[in-house]
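Coordinate-derived values only; no laboratory data. The structure displayed is predicted, hence computed values, not measured ones. Cβ atoms are built from the backbone, for glycine too; each structure is taken alone.
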Structure I
Amino acid sequence: MIKIQKYNEVESDFYESREFGDSNEVVQSVLEEVKKRGDSALRLYGQKFDVAVPSVFEVPQEELKAAAEKLKATKPDVFDAIVYSHDLAYRFATKQRESFSDFEVELESGVFTGQKTIPVDRVGCYVPAGRFPLVSTVIMTVTPAVAAGVKDVIVCTPPRVHPDDADTAEKSASGIPGKAFAGGKPYADEGIMAAAYICGVNHLYAVGGSQAIGAMAYGTESIAKVDVIVGPGNKYVASAKKSVYGAVGIDMIAGPTEVMIIADKSANPAWVAADLLAQAEHDVVAQPILVTDDINLANEVSNQIETQLETLTTKNTARQSIDTFGRIIIVDSLKEQAVEIANKKAPEHLEIAMEECELRDFIVSSVRNYGSLFIGHSSAEVFGDYAAGLNHTLPTSGAAKYTGGLSVRMFLKTVTTLRVKEGSAGSIKSAVASGYLGDSEGLSGHANAARIRLNK
């Protein structure tokens, strides 16, 4: 059962960053082997960790197209949902792209400074496909990259046994973790392949885990090096992304998911409970939190959680998350204490489950640390996960204090330009100032490079 506590009972470590286990030693070994041995290392670790090691890693575009056509024919509602989600995500990302404008301004007479936003050349998106093949992650990682203008967007995702190889795999008792089927056709989760085709992926590789991160970071015979790696994953993937940062850019190190709901008596306890459970089912270490000033709501939400848990196929995972990391915090004041808790915790998702009123407006304007904000009863967090245009790759474990979620900005380089007219008043001032500053730092070459331009 979820823990209910008062504001003054909240432990100090509640606000600290959450880390679970160190996988760095294992990951470093994998990355070094991939860097040295390329494709042969991918096959080695595929045999160890995956269910299949295909003869080649890239899934042909025809397979992606066929997966999309199959999904449209057999599960049209799911197909339409992917198309709808992608459309909203693309339109939102396009609007973000438009907000980054190039400019040039004359700061001094004859001195023109400017800014340009240039997309990176190549992006690698990692899409998990373990217990839950994350079709939505294809949409959320690929779409903003495409909207940014990235020319080459690739996806790496764990392999599956190709349907054409299923009988052979069964006869050889392979195609399972620890005994991968080797040598067949490249294949991946069909939902992920369909989404990749819809979203405009250039290349999809059936490679998973930390070895996929290494392949995208360093390049192999089959997979060209990328400039930026984005996407979630388990602790091994997260550790690998952290290790390759510098060789490539990364979006963030995503930890266990979390949601905080600030709610008053107007909130629907069934809706609040459902939103808490939606995060709890992700992982046994997910953290669902309710902050309210209404003890009756707290008790009703607690009861609803118990009732709804029984209906979930993910009951065991959600139960452990709720019992271990879930909590309901009773505050005296939403205006002061709830806002304080939210800003100190900096949750990945922050819901304001309140009717429109002055207090809600105050809270919305006062909270400042969150990955994404959901305002009002109807603004379900899962809409942000799936189909509202927002990106669901968001900062966790307090990182929202210094960064936002994945956006078009991740795929753009903001660069600067300088254009100076010879002999202009501004060029003379800059040369004089640069000369004195070079002298002050003991860098005579700098000073000379500035002053030489004063002499024709």
Structure II
Amino acid sequence: MNYLHRRLLVFCLCIALFFSSCGTSAAESARQEGVLSGQNAEEMQETPLSAGDAAALPQMQIISSHNGIIFSGMVGNQNGCYEVLDRPVGDGNILYTDYATKSRIYLSSRITGDHTDESDPSWLKSTVGGCYFSLTPEYLILFKLNTPAFADRETEMQQGYIARYDLDGSNRQVLTKIAPNETIADGCIASDAENLYYLNYFVQEDGSSSPRSLTRLNLTTGEKSEICQFSQDARHFIVGTYQDKIVLKNILNPITITEDLSGEELVNAFKQQVHEIVLLSTDGQQQPLCQWRQGSRSEMYLDNTMYYWDAEQPGLYKYDLGSGSAVCLYSGAVTDENGNAYTNLALSADAFDHHILLTAIPDSADAGKAARFAFDLEKNTFQALTLCRNEHDVHILQEGLDDFLVQAGVKEYAVPDLAPDGQEITTTMLLPNVFLMLKSDYWNNIPNYVAINDDVL
């Protein structure tokens, strides 16, 4: 990746983080019945499958965070969640928070010990490059990434791999090694229960990169195959699924990016980007659905559906990925508990308990502050989210059967470290400050927090 593209990427990441969702994007508003940006849905869509036909297909699911793999430092199911404890010396451990016992523990059968050797299933010899998760009903998948910038002198600590664990941390199997110059692309990880699907590319010695490829990795054998490559004229991300297909976002650049563009010109080029959504089959076939321009739409994907906020015709829409039709669920400004009205909303990529999460940005400096909302998909109503603990907004991390695991700030923990001269020292690091709370309490802004017994710190 050259210097120019790094500049654009940094700018794009700042925008994405500001809205707390890599799924936050842009676009032209829906016309009339909600068909997007001049596309004729009837001409472009295949005949929808019957319920029986659809059930017979291997269903595709997103198994990482919907915000993408680099946001998957924590994953969970209704019983608990997994996360990585990093240490400054470069190793780490897999931790598990059990909702039933309300405890955070090492993912290990060992009750005692320091959990820092290969006999402990929770121990990670290296977390250099970053460790991220995906989760199936049967397996915990660990993506240990590498450092392509140091590909020519990669060490064992930098080596990347994809590994499969049983849910209790046992029976670890390295499915594949990641090449020194290989990178797992931003975006989600998908699975059809038998295979993983992800995008990857290779960084060349001159800093350029190969085209992004859709890669299939078998969860049993570790067999890996490239399905197809994508044009380098656009950036590509896995963002969702539809039945047995992957939902792929392509971000196109109508303005050619050159080295001599000023900062202002780069910003303008960013605003002119076009977002395109296609259905991607596991044989590499692409079916275009719709497109829009940067800044006019923010979207997320849930249950074979795209939900989006239209900034030009303020409202929340539900877009069926099979039929290509859109329905308006809510029209007009959204009002907080103080009467402030918002028409500029960004959707989170993740949804919980049949609720979509949104961040509202004031239209001007005197129009109030940023606010958080949830949209109830069963009632079609907005609810302001106002929970705050010790001056930190309370955010949902994971969802259990009856509870949410929520975060309010971070807490410090002390770990052994080595000074440059080899002297043993103690370093302070951070983990999310987490609690359990009933779902109903969260939605009604009732601050009933249940402490987690932390057996790690």
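When P(r) over Cα pairs in 20 Å bins from 0, in percent is computed for each of I, II, which one produces 22, 47, 26, 6, 0? Intermediate values should be presented prior to the final figure.
Details: I: 22, 47, 26, 6, 0; II: 23, 57, 20, 0.
Traced to structure I.
Just checking, which of I, II has the largest value of relative contact order in percent (Cα under 8 Å, 6 or more apart)?
Values: I: 22; II: 15.
Greatest value across I, II: structure I.
As an exercise: mean count of other Cβ atoms within 10 Å over residues 76-83, calculated from one structure in I, II, equals 15.1. Which structure is it?
Among I, II, the structure yielding 15.1 for mean count of other Cβ atoms within 10 Å over residues 76-83 is I.
Once Cα Rg over 2.2 N^0.38 Å, for residues 188-307 alone is calculated for every structure in I, II, which label goes with the largest value? Write out the running numbers ahead of the final one.
Numbers: I: 1.47; II: 1.18.
Across I, II, Cα Rg over 2.2 N^0.38 Å, for residues 188-307 alone peaks for I.
The value -13500 for helix-only ellipticity at 222 nm (-39500 (n - 2.57) for each DSSP H run of 4 or more, over all residues; to 500) was derived from one model only; which of I, II is it? Write out the running numbers ahead of the final one.
Details: I: -13500; II: -2500.
Computed on structure I.
If you work out distance in nm of label points 7 Å out along Cα→Cβ at positions 140 and 404 for I, II, which one comes out largest?
Values: I: 1.6; II: 2.4.
For this comparison of distance in nm of label points 7 Å out along Cα→Cβ at positions 140 and 404, the top structure is II.
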